[in-house]
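As C-alpha cells, here come the structures.
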Structure P
Amino acid sequence: MAQEQTQEITLSGVHWRTPDDFYNALLPSLGAPGWHGHNLDALWDSITGGDINQVNPPFVVRITGVRQMPVNCKTLVDRFVALISRARTEGYLVEVVCL
C-alpha cells in the first residue's frame, strides 16, 4: 500500500492583526469551502471529518512570524496548536510548526 505524501502549507503571520487574518490565510490554503466557519470548532470538524476541505491529512502547517504577531493572534495560534495536538493524539496525521 502506498503511503500518502504529506502536504505542506506555509503561512506568514507577520502581518496578521486580527484572528480573521489567521482564518483568511489558513482556510484557502486548506481549500475550505466558502461557507466554512471562522472558529476552531469548524476547523476541527473539517480536519477530522474529511471531504470538506480539498486538503486532507496528512499535512503540516508551518506558521512564520509568530513573534511579530499581536497577542490576540498568538493566542489563536496557540489554540490551533492545541487543536492539532489533540487531532494527532486521535490518530490524524497532522502537524503544526510555529517559527
Structure Q
Amino acid sequence: MTKISIDTRVVVADDVVSCDLDGEAAILNLKDGVYYGLDPIGAKIWNLIQNPMILSDVVEKIWEEYDVKKDECTDDIFELIEELLNNGLVKVNE
C-alpha cells in the first residue's frame, strides 16, 4: 500500500472514467468494472485531482470553502484519498 503525506501529489488513474450526477460523482474503474459514488464534497475533491495536485493544495481549497477545522478537513481528505488509492481510482504522481 502506498503511504501518502501532505506533500503527496495525486491524480486520477488512467483506467477510470467519471461523470457528474447533480453535483455528485459516478466513477467507473475500467479494470474491474466496479462503480463508485462520491458525495458533493468528494466530487469536488475528485474534480481537483483530474490534474496532478499536491494534497496540501487540495486541503487548502476545500478548507477555504467549507466551515470545518483544518485538521478535520485534512483527516477526511486523507481518508478519501487512501480509499481511492486502495480501489485503484487514483495514483501517486511522482
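Every number here is computed from the coordinates shown, using simple stated rules; none is lab data. None of these values were measured; they are calculated from a predicted model. Cβ atoms are built from the backbone, for glycine too; each structure is taken alone.
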Just checking, which of P, Q has the largest value of distance in nm of label points 7 Å out along Cα→Cβ at positions 26 and 74?
Q
Rg and Dmax of the Cα atoms in Å, for residues 10-49 alone computed as 10.2, 30: which structure among P, Q?
P
Origin of the derived value 5.7 (mean projected area of the Cα convex hull in nm²; candidates P, Q):
Q
